[in-house]
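Dropping the structures in below, format is structure tokens.
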Structure P
Amino acid sequence: MQHGDIQRFASTLADGFSQYSMFKHVCCGTYDHDMMRLFWEVSLALLPDNAICIADSKDVNSVLVYIPPKSREAGLLDYVKVGGVKMLFKFGIRRIVRLMRFNFEIEQVAKQYRAADDGYLMAFATCLDKQGQHYGKPLIMALLDYLDVSGESCYLETLEAKNIALYQHFSFQLEGQMDSKMGNLTLFAMRRHSRK
């Protein structure tokens, strides 16, 4: 991805996730779009070379990010290296600690419910003003086609109970859940098993 692509994708992800309770919690109650856009810029910059990043159009109304099985995924230290002083300054220590705790909880859920050969649906979001208009459907269908051809299984976690039915519609199954220690939040683990 080129720098301009990263910025456009990050902006859509920051907008699409702005209503998620977890990200509001990380932002200490009030969602900070600029701060979360920086988080997504760093996240996208750290993707492995074989990651699949797709948008619905040049306008980037909807974004999907998939990491194939056995790819190296970025850790917290990678975020610190790439985000550096800018990220530390923008987030502050309190929010960095919340991100670290959030990351730890995601890792704990993945250890319980993610198989070693699962790919990872890292992000799937649509701009708020485009949600419900099927901008994301072609993206998830493209991913499902890829998974069926490659024979890969796919794992994801969501923090919103309302998303469970959406992913079940696309043949993901709810594997389990874990209550977060960070506020009144629940992490839901879902998998789509290999078709081969």
Structure Q
Amino acid sequence: MDIKKIINDGGVSMKKAAEWTQNEFSSLHTGKATPQMVENIQVFVESYGMTQRLKDMAAITTPDARSIVVQPFDKAVMEDIRKAIQAANVGINPVPQGNFLRCPVPELSGERRQELAKVAHRMAEEGRIRVRNARRDALEIAKKGNKDKTITDDDLKRIEKEIQTLTDQWIKEIDKSLKTKENELTGN
């Protein structure tokens, strides 16, 4: 069993967890409109009988800092998209205008900023859990290798130490990202 591969695979999984967390943070808006605020909203389309991400169903643009324009590829799903954006509870109320939806992004109140900071904390905790799950998976593989006598006890200890170092590094990265996002949201 390849020790470097176990450590590398664990590190890659942890990196993906941290990147996932960063991506989730981008969905929280700080008062400036961005397509990421709505692009991953799940839209159930009744006529198709299926659910899709908004970015797979429409062109999403930001003509200015205060609004998002969603232009569906199929005009028949406009009402489904409008309902999904409202139900997503991102603080945006879409307004139909011809063949597109204009989504004005409201100024953030102090209370809403605090709510979003709490959401960011939940996202960060989920990211930390994903990192710890990657650590657990890597250690299980190493322990199984040790049990099967393909990894020595010394190598197992080294793997455990390196995996823990990676875990600490990626959790620290998530915490740093959380601090940055929190400062953006609360204006500190």
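Bear in mind these aren't lab numbers, they're just calculated from the coordinates by the rules spelled out. Fair warning: this is a prediction, and the values are worked out from it, not measured in the lab. Cβ atoms are built from the backbone, for glycine too; each structure is taken alone.
As an exercise: volume of the Cα convex hull per residue in Å³, calculated from one structure in P, Q, equals 133. Which structure is it? Show your work: numbers first, answer last.
Details: P: 115; Q: 133.
Derived from the structure labelled Q.
Please state which of the structures P, Q yields -20000 when helix-only ellipticity at 222 nm (-39500 (n - 2.57) for each DSSP H run of 4 or more, over all residues; to 500) is computed from it. Value -20000 for helix-only ellipticity at 222 nm (-39500 (n - 2.57) for each DSSP H run of 4 or more, over all residues; to 500) corresponds to Q out of P, Q. Across the set P, Q, FRET efficiency 1/(1 + (r/R0)^6) of positions 71 and 167 (r between Cβ atoms, R0 = 25 Å, to 0.05) reaches its highest value in structure P. From which structure (P, Q) was FRET efficiency 1/(1 + (r/R0)^6) of positions 79 and 143 (r between Cβ atoms, R0 = 30 Å, to 0.05) calculated, if the value obtained is 0.75? Checking each candidate, the match is P.
Quick one: FRET efficiency 1/(1 + (r/R0)^6) of positions 87 and 119 (r between Cβ atoms, R0 = 30 Å, to 0.05) came out at 1.00 when computed from one of P, Q, so which one is it? Of the structures listed, the value fits Q. In this comparison of P, Q, the computed figure 0.75 for FRET efficiency 1/(1 + (r/R0)^6) of positions 7 and 159 (r between Cβ atoms, R0 = 30 Å, to 0.05) is attributed to P.
P, Q: which one has relative contact order in percent (Cα under 8 Å, 6 or more apart), as calculated, at 29? Structure Q accounts for this read-out.
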